[in-house]
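Okay, got some structures for you below.
Where a number appears in this text, it was derived from the coordinates with a stated rule and is not lab data. Worth saying up front: this structure is predicted, and the values here are computed from it rather than measured. Cβ atoms are built from the backbone, for glycine too; each structure is taken alone.
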Structure I
Amino acid sequence: MAKKRDAVDIAAAQAAREQAEVEQAFLKGVSTMRDFIAPSSLEIHSDHFRLGTKYGRTIYVYGYPREIYTGWLSSLINIDEVLDISMYIYPVDSQTVLNNLKKKVTQLEATQSINNEKGRTRDPGLEAAIQDAEELRDQIQVGAERFFRYGLYFTLYADSLEELTFVQNKIETIFGQQMVFSKVASSQQEQGLNSTVPQLSDQLQIRRNMNTGAISTSFPFTSADLTDSSGILYGINMHNNGLVIFDRFTLENANMVVFAKSGAGKSFTVKLEALRSMMVGAEVLIIDPENEYQKLSDAVGGSYIRLSLSSDTRINPFDLPRVIDSDEADDALRANLVTLHGLFRLMLGGTQVAANGQAMSALTPAEEADLDQGLIDTYARVGITSDPLTHGSQPPTISDLYDTLLHMGGTGPQLAQRLRKYTTGTFAGIFSQQSNIDINNSMVVFNIRDLEDELRPVAMYIVLSHIWNITRTDQKKRMLIVDEAWQLMKYDDSASFLFSLAKRARKYYLGVTTITQDVEDFMGSKMGRAIVANSSMQLLLKQSTSAVDVLSDVFKLTEEEKKRLANFPVGQGLFFAGQNHVHIQIIASQTETGLITTKPQAAATDTSGYSQQM
């Protein structure tokens, strides 16, 4: 029996050894969390370290001014560089501090007495030190203040030593402007790294005495914020997860430009803004070149006006605004004549570029003069003159202008022949008859997708002119969305008209939203840059590599923002409002997504990471 038991024990021991070997072999092949997060290598040098492919450097703050103001650290927290910030705050027993302050005050007052006895001039620094110490003693004694030891460390990261030094100089410059002094943790880079990684280990132990008030000025949770008390939700501030709530009509003008490459989410963003703006009482007018807004218009009961050569819709460019203001009424005819000049230059070929590179009008000076006289005579023939009382008459049409020019002297007959395709030729009907549309809805969409490419810029110009007349006639809170605006920027006359509209829109409570994916063409135009300058809001979504440099020059982007701009995921971008800008994530609820998306698969699911929390 003993031998059998020994054999069983030996077999059990053998089985246990085999199981232990199997477990040990298994554990050798298991990667722990440390393995996943650890860098491939770590090199420590006297004034920097290398973490994998990244370079890093730790600096510490050792000197502060006598007075420091709330939010002084926000400029560092919001700097567009990669850095880690650590603060260590150690409370000190109040009685110990009071005893030390008592000794310090005694020493200072003794020094002051000796100086007085020897007839030395007063020392302002000594007097300030005594005053500060006495005030602090009083506040600690009554419990209004507490005392702390405070350590502040920064670890910077960059892709090269040169870039690391550049970032360090930038931070030291910001510190220097506030009389805050810092140093590199020489020969202590390992301790500096350990002090700034999230493991609560203060290995540098470089601290400064501070009271409650002084430490409170270093409150770290400050960041660029665009949350207003009124307005609509644009998205999430990716820097602090705050809400970007803003009313564009509170700025110096309500204009906005949106730049993005195809598929980056620009139309989705603008439609979402339009939908939410309607909820707070704004009317929305849209020029839609790609039939992207019909679904939204139908959902909110808007008017969808389809412009094509085969449709029954008519817009007469000779319509005059019915303005109430006497000064505006006096200039209504003259302003419309100027607009018509630009329109007919566009119809007759636009502005061309001469061999010497100078812009050259499609009309000669003689033709310009004859056209001007023809327009005045055409209005006069139906009884409309500069007298505002005559502006209620039915306006003429292009057909009437054609007839006037045909019977004029000079270049009139030739101009009439060039206009004939718009009166009795291929493009007849749509712009050569009296208007039959009524903008009397909270959302009106003008669809120009079915128009020929040659007629699209003309149609956009005429629709803008018609909207402008309505805006001046009946002033109320409105948004005008011009999609694919680059088509207007190709011609000087249409670009100038869009700029003029954007410049004057504020006076009529109108906000113009200009959308384009062709950044180079838009910004290559003098008027394009002027439109951006006259827009208080800008949204830059994901851009093509070629467009990043153009936008960086215009918006003075940092290197980090330039890197992000070409790599933003869909729906993320830089949102500028006045002097502030934030990294924004556009969000929509599932219902909103279903109303505005042009992708059927997106409508079926909620793609917003935040919508369930809203």
Structure II
Amino acid sequence: MKALAVFVVLLLLAPFALPAFYLTLLNYIGLYGLVALGLLLLTGVGGLTSFGQAAFVGIGAYTTAALSTGVIEVPAALSWTQHSPWIALLAGLLLTLVVAIVLGSMTLRLSGHYLPLGTIAWGISLYYFFGTFEQLGGQTGMSGIPAIEVFGHPLLTAREMYYLIWAFVLIAALTTQNLLDSRQGRAIRALRGGVVMAEAMGVDTARSRMVIFVIASLQASASGWLYAHLQRFVNPSPFGLQYGIDYLFMAVVGGAGQVWGALLGATVITVSKQWLQDLLPQLLGRTGNFEMIVFGCLLILLLQRSRNGLWGLVARATARWFPKPAKARAVPQAQALPRRAMPPRGEVVLEARNVTRRFGGLVANNDLSLKVHAGEILALIGPNGAGKSTMFNQLSGVDTPTSGQVLLRGQSVEGRGSRAIAHLGLSRSFQHVRLLPAMSVLENVAIGAHLRGRSSVFSAAWRLDRAEESRLLAEAAHQVVRVGLQDHMFAEAGSLALGQQRTLEIARALASDPCVLLLDEPAAGLRLREKQALGELLAKLRAEGMAILLVEHDMDFVMGLVDRVVVMDFGQKIVEGLPHEVQQNPAVLEAYLGGVAS
């Protein structure tokens, strides 16, 4: 808060200390920073690369230009929408919302390199639309845009527009910061951990992707509205692909995961371009776009030296003067969340009936059946490649059986998806650890509690969700202590040893308050004492009525803990029974070739 207060004071004093040129430069930094803040959410946090944000800036600019100048005729019933910049702002945001939902519904289904290519396609399409639509002035553009009035006072100069522009920027920055520090923000961050993990924790990933796409679009549209009334003129040039690339660079250079990094990136790129445009012609004795060459080389060098952008360097350099507040390391305390009623001991909680999964000609699971009862630990074992993880995916909704049935507490759940199954009380860990390494242990575990909250994006952005947020974090802290990671609660998850990361995944699964727990090799990478602690935890969960299904290769750990064992080989169940019976079964010994596969 100290750093923010200093920043705001400097902004307030700038018009009294800076000449007109630098004040105009600050206005453009604010306009660009507003777009970069949206890309922070979309690209830096959500991992969705977009080169088309300049087109949304154009929608905001052209909507207010058309309505406030009256060049486009509207029905008589809507005549009140004309000649008012503030009404035009609302209209531009509404139009942007509709366009963003339409484009997002098509584009966000793409993945890999197809997604940025898709954003380039519609970005170019909108740019040419602005230039070819005659009523919008074509390539010539539109002039005569009226000034914005605030309490009857027209904002005619750059100095008068300054405070309005930066009010928009600060509101966007603070609401974005609030959003990221919330249940909804963790859902957005979870997108980087992969769709499978996020959906298994109850996150609606399609909705989260659309939310950040819409927010980024609306912020870009607001920037376009401010730009149009600052310039009092618009043409298609500022809304093309080159500007879309520049906006993305601003977010990445500043620090793609940091709110204030987006503003830093906008500042550095805007100022450096201006300086290079002035300096290079003097040094080289000729005019040209030399600044783009130098700027590109400097950008590559920066990305090589500091992939987290400039904000990480600034934060480290200023940590002495602006340390993190002490409350960030206080263990959350709040009223406990309501808990799910556990099923009666012995009840069949999870059942697979004749499940078969084919991948072309490969049969990964063949007519496999098993039951897991409340208050028992069932081990699913077998050599590598036996189909155990594939079976986990059928049970947890990550995949759908080719034939057969999966029942959770008597309900058929095959084909319903892992998010729906998570809401019914099943949670899981993964064979290959899936965490968000840059987030703290506490925040990673809190992702598991996502489905136990109800706060909206709006309430998160304006911090109306604090009571619920405290309860979710308190639940996450409880689970961190429960699995023995309390000494690492505020450490980055990526700094933990592999065994601790696996334990963290269990804590995250427990935060969802499941009645069925699927654990994929939970003891892998754990030391002896950690295995003993894990065994004690699982035994305690069993005593509480939890149904646990685990895949594990450590037979000493398995046989001393579980109640029953199912052995698979080549996708089929070959043996089911008590641990000591399975250990002596000839079919099991043959499957393992005389020993347990590691």
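For the read-out FRET efficiency 1/(1 + (r/R0)^6) of positions 194 and 482 (r between Cβ atoms, R0 = 30 Å, to 0.05), a value of 0.00 was computed from one structure; give its label from I, II.
Clearly, the read-out refers to I.
One of I, II was used to calculate Kirkwood radius over Cα pairs in Å, for residues 202-473 alone, giving 24.2; which?
The structure behind it is II.
A value of -17000 was computed for helix-only ellipticity at 222 nm (-39500 (n - 2.57) for each DSSP H run of 4 or more, over all residues; to 500); which of I, II is the source structure?
II
Ranked by FRET efficiency 1/(1 + (r/R0)^6) of positions 58 and 234 (r between Cβ atoms, R0 = 30 Å, to 0.05), which of I, II sits at the highest value?
Sorting by FRET efficiency 1/(1 + (r/R0)^6) of positions 58 and 234 (r between Cβ atoms, R0 = 30 Å, to 0.05) in descending order puts II first.
I have 67, 37, 23 for semi-axes √(5λ) of the Cα gyration tensor in Å, calculated from one of the structures I, II. Which structure is it?
The structure behind it is I.
If we compute FRET efficiency 1/(1 + (r/R0)^6) of positions 106 and 394 (r between Cβ atoms, R0 = 30 Å, to 0.05) for structures I, II, which one ends up with the highest value?
Greatest value across I, II: structure II.
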